[in-house]
1. From I, II, which structure was log10 I(q)/I(0) by the Debye sum over Cα atoms at q = 0.11, 0.15 Å⁻¹ = -0.69, -1.11 calculated on?
2. Computing relative contact order in percent (Cα under 8 Å, 6 or more apart) gives 20 for which of I, II?
3. Can you tell which of I, II yields 24.8 when mean count of other Cβ atoms within 10 Å over residues 115-122 is derived from it?
4. log10 I(q)/I(0) by the Debye sum over Cα atoms at q = 0.10, 0.13, 0.21 Å⁻¹, for residues 75-226 alone computed as -0.48, -0.74, -1.19: which structure among I, II?
5. Suppose mean projected area of the Cα convex hull in nm², for residues 91-162 alone works out to 6.3; of I, II, which structure was it derived from?
6. Please compute distance in nm of label points 7 Å out along Cα→Cβ at positions 99 and 155 for structures I, II and give me the label with the greatest value.
Structure I
Amino acid sequence: MRHAGTIAGRELRSLFVSPVAYAVLTLWALLGAFFFLSTLVQFQEILLRMQQFQMFDQLRQMNLNDALIEPFFQTMWVFFLIGVPAVTMHLFTADKANRTEELLLTSPATIWDIVVGKYLAAAGFMVLMVALLGFFPGLLFAFGDPEVGKTWAGLLGMVLVALAYAAIGLFASSVTSNQIIAFFLALMLIVLFLLLSLIGDLGAASGFFGMGESVAGVMRWLATAEHFSRLTQGLVETRDLVYFAFIIGVFLLLTKASVESVRWR
């Protein structure tokens, strides 16, 4: 994959040439600031209420990670549903719209070079988004005493979710030449992974299509929420890391198959 880095650099430059990257980063930072301040105000109100009612045992159990940082990450995670498709929707559709797809496919770069290069560009942008988000919990270390391990685990969870969703968005961009369609396809796929646990539970309870507990269990494992939730709680477990690696790997393989199919049309 000698050319993957070159392709990634080109895609990142094209991202920052367009206003989409700046719009997404600005909106993301503003949302992060708003929800961090909102969560902080709520945390302060809870502390004041506990002091007024002399709930000293509960006060001793309160900590910044559980009452402030974790809810903040859980809130901001939801906005990846829109942010990631907005970033990834152009990755392949732009080449098709500009009629440069054939040039790319006939270049010395392999299919894997193209897929991995474009994915690395999206991944780099996602890491930048999470780094911006990490600024807000970082402020707490100057004025409070949050747990370092839990905070890093939460940020790791944000990075892994973003990387998994970027792979989904990359696949959505590879199957269409329309950016709007790519956006909504990525959005629907991401929402599906959010709802799989609920669908599995309902299917097992009602016997929908003969769905048994084993199938429901697989659907629960494929759902993103539980894996992300454990990371925000400070639990970095192999099964969760394997899950995100699996999602990324599957959608990169699907993207490769989609791009490769162009040669047979």
Structure II
Amino acid sequence: MSEQDIESSKMPLLEHLIELRQRLVWSIGALFVAFLVCYYFKEHIYGFLVQPYADAVAGKEGKRLIYTALHEAFFTYIKVSLFAAFFVSFPVIASQLWMFVAPGLYKHEKKAFLPFLLVTPILFLAGASMVYYFIFPLAWQFFLSFETMGGDGTLAIQLEAKVNEYLSLVMKLILAFGISFQLPVLLTLLARVGLATSQGLKEKRKYAVIGVFVVAAVLTPPDIISQVGLAIPILVLYEVSIYCAKVVEKKREEREAADLAS
């Protein structure tokens, strides 16, 4: 291979790297701007995340969130702002990812991939909404039920929740539910590339049930409410994934039949 051929083969790679750098700059810039905006509204975001706990302790005197280190509240606001900034900037990040990947895809591949890009945030929001509006109220009531007033010869047991621990738990659960709700996207993509089939998913259903409850036990606090609350939707989504895999297989068969006929 001549030196000219070598140089010409390097150019596409350099162009891809330059393109990648530009997309990363736009994504990081969007995340940074979103972080600044979210930090300005940090108290409102904090209030939204803490509202389920506030509702659970409504009417109980002396309930509060505490912090025990001088820097704890500050870094908690930083984490909350960064957490919210990712959600705000996700459309920009996703669009930059799409603009980087799309030129290398065929027309039919773009049509196949684009719906997954649109469905992903919707499923994530569905998972986040479920844990916020359904799981949190039940889980917080469960944890608060262990408080005791005390009496003769016994000491009262009262919850003094730390602000960073509470918000870390909330953000962890929102991420866990949001990511877990991506199961249909993952399995359908695997079905498209031939790494999974609807029949295979059916045959592995019993193993999936066990695996789902194990994952739910790892990702959630040690209470039955949040564990079952995560496991059941994932199992429902697993059945949805089987249906999506069937649709993908049917379209593939129709496309192959059309190719043979032409």
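1. It was calculated from structure I.
2. Source structure: II.
3. Attributed to the structure labelled I.
4. Attributed to the structure labelled I.
5. I
6. II
Every number here is computed from the coordinates shown, using simple stated rules; none is lab data. Bear in mind that the values here come from a model prediction, so they are computed numbers and not experimental data. Cβ atoms are built from the backbone, for glycine too; each structure is taken alone.
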